[in-house]
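Q: In structure tokens below, several structures.
Read the figures in this text as sums done on the coordinates, not as results from a lab. Note that this is a predicted model, so its numbers are computed, not measured. Cβ atoms are built from the backbone, for glycine too; each structure is taken alone.
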Structure 1
């Protein structure tokens, strides 16, 4: 029996457990789309190719599977590049299928020809140009294997039209491919050394990152915290791996981290970093980051070890394996004595009481933090939260408590505006039984607002909450703080009526402008079936606090509000933060 390349493609994807494709058709992928029509494969038609890659990304983050998108050549392929770079920075397993002109025309500047493998080489884990149908099935299998193995990431497969139209005998299809070498387990002597350092610590702190979630190691992390009794903070990409409602939870560290997380890192004598890469938004001034601490760094990617912060003990491993071995070793010996860390825990409690996350209330203007807090209350913390980028993202990270893995979906490394809504669509497809909310800004939502058509067409009931401050909020905040309030081209007051836009697409539109309207609008929006856009008019010049100025120590924080008198002085290099208000 002869099969076309398009048939081989779909058959191979089924074998890779692909159950949904986000895509947009075009000339050179018509043979593939013809087979999609015949096979009734589940395909969601987006309205822009960037929406396809972001939706596949959101789907992958929530489902734990590889996300898939399919686009045509030329501009169809180049429109995915931002989303590919986003997935690469955040280590998200996505396979992107791009159409390409026939092999005989490659290099001739044919209509809608671009060298997409060359363009994406710096921002993919690997990419392929398939020139022969005989290599198609094995290449697809290899692409999925590379995307999901080791440190995950995006893989692009470029498919010339003649390859998708060519035929091959079924018995001649090769499914074999070159596998990557498996990771070795951590050495027992390294585990023993780590346990020795853990048991000796008097001022410990754990920092977990996205690698814990990607490595499906949340349970192992929670057991590790139970066994050690150590306080824990998580990076933006690690939120949800450890319950945010637990007393040992310190919140997020870094530029907009909590006061007590940043002070704990600055004052600790042992820092256990698991599945995080010491991003500059976490460390800020590197030579003042955990200056008195011995550092244990566990990461699956050896390139991340000692690249930014030097470790005293490095363990190259996936988080699940390393934490499992540490838990077993800790279970086999003496526990960490509680009295050994009691003074440290008292110090952390004092920091928490002295400077909790807070903002100034208002009787006549809605505060954005208030919106997030009310969403948490109404959803009881059980929603999946996607965000755009900027102030809305930071407030969502600070004021919504994440108790479960894979419930916070956000662009971390690249900081991509327009990510949140299509990612929320992908997340909702992965978890149709959950409430999925995109927390957006009035600037970022407009970058991919056309995906309202996708959500409405396929009845994907995402709820969009726009924190509408009529500015590009985070850029405006920096202009306020560092550029003398010269708001150069950040005014977004000329904007569409988001309620009318929602209605034009067939969604429900709601609006709240005053504090007394907020709860009723949010409650109605969450209870209304289908896609809902909630335009929440918030305080225009509200700033995200705490904030660490670029290049400063993470212990040197602008808090925005007056700092109360210290009950306990900072220890081991932790300086009192700056308290100047920029409101």
Structure 2
């Protein structure tokens, strides 16, 4: 929204206690307030911000000058898109809004992809953009762009700062709105005259507007109806969406599922919301979900969906999605209810709170031993194995136990080997493409906030800057980034940042000399016509890493995998492993776009 001042800051806490959410923070205040720019930095300090990511430039320079004396750590990124992705990942991993900064014009427009990514995935993030002086706005001044106009469709809200006295409170409000209720990105556009203007006004704590009132508890009658429906269910499933993690409801989900012995299916953003090594875990559903998850979704009679927006990559054709199920939909955002899939019972509220309401209301568990047996049978019938031809066998039967030395390196084997070599709490980031799907399918996720990827927007190049943001957010945890060669080439310049900051991250490039997912679709749906999807030449990524100052490795054979991963993980700093994988490896299971999840393909000839 343009020209909007912050709301309710002149009111007392007593007057606003029931109308606003005030963010409790603890931080050491250092920046004296003398200008609008210093008020912006003070507002970030009051909000508890410890790190921000950005790129300097003319119109944002006053803010950076104020940042000079602050204890807030600034990570200078190689490109503004990288700054947005790093801030996005920081928010995903920490649960508090990540902060990115950029100048006006191209600085702001370079942030747009990252802002749109955060918007699609409901990630908490605040972007501060420089702007030409107010008097120049609308005159096509040097590096002028209508930043609020550009970002209005891809933010929860945005602000054009108009006053040096109130700009700090505006930043605080933007921070509070970003992380309250359904998270999402916010933008504050900062004209240079506003940040240079004098003020001694101290910004208050981050506070949402009085008009912003996200729901917490679901309607009691709806809870009662949902509980009775679950009790009578013969084939129930819980579908956990990304809102389970955003709402810090993973523990409530585990307690509810295990108390009533209900199988749990996840969406891709919800990986880690429920431990995948649990007997009730059916893992990820959707286009490249497990066969058993898609069978459970297709044949269930009651679906308790929590924090899920039912995007097309999950549902396939909406007319065939869970066709016999009564849908009990839990979401904090009323706009998601019946948007794509009609809900039989709407439970509008905070995910954890509503699950607790349901548990309190349930009088008995559903009687479902046959259903649970069926889900176990589907796991046995559609295991997540992959074909690895061996010297000792001429058949191509699925297996993940053999490691032939004379065959192309399977990407699934690499993912499993990386998983085995790292901690159960290691954080995985990815770009977008086949490598992303293999990382979904063959890594075992046991904890929330350990999976960081681009879901709704599908942004190639997301993985490396996201790994930087994740590592800064959790410096004591291992961070592994899976990238494809095509995806890695889009943001590999951020290696310079990882080296400069001495960030201990391990990048695994699954290199098939192609934009692999496009090539797979061309084989399946375009008669193998590989238009602009294969590379006749790609860089030696191990040498490229060394040119940046990182440690580089190249792997071609199975017997090199374990030792190389061990060396890369042990290296104290950023390392890149260039895995030369089978260029013909494809991602399966696969549900064609708009298809029936219950009719998933296990090979190309089934499409």
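Q: If Rg and Dmax of the Cα atoms in Å, for residues 220-475 alone is computed to be 19.4, 59, which of 1, 2 is the source?
A: Traced to structure 1.
Q: One of 1, 2 was used to compute Rg and Dmax of the Cα atoms in Å, for residues 340-507 alone, and the result was 20.5, 59. Which label is that?
A: Derived from the structure labelled 2.
Q: Taking FRET efficiency 1/(1 + (r/R0)^6) of positions 260 and 492 (r between Cβ atoms, R0 = 35 Å, to 0.05) for each of 1, 2, which is largest?
A: 1
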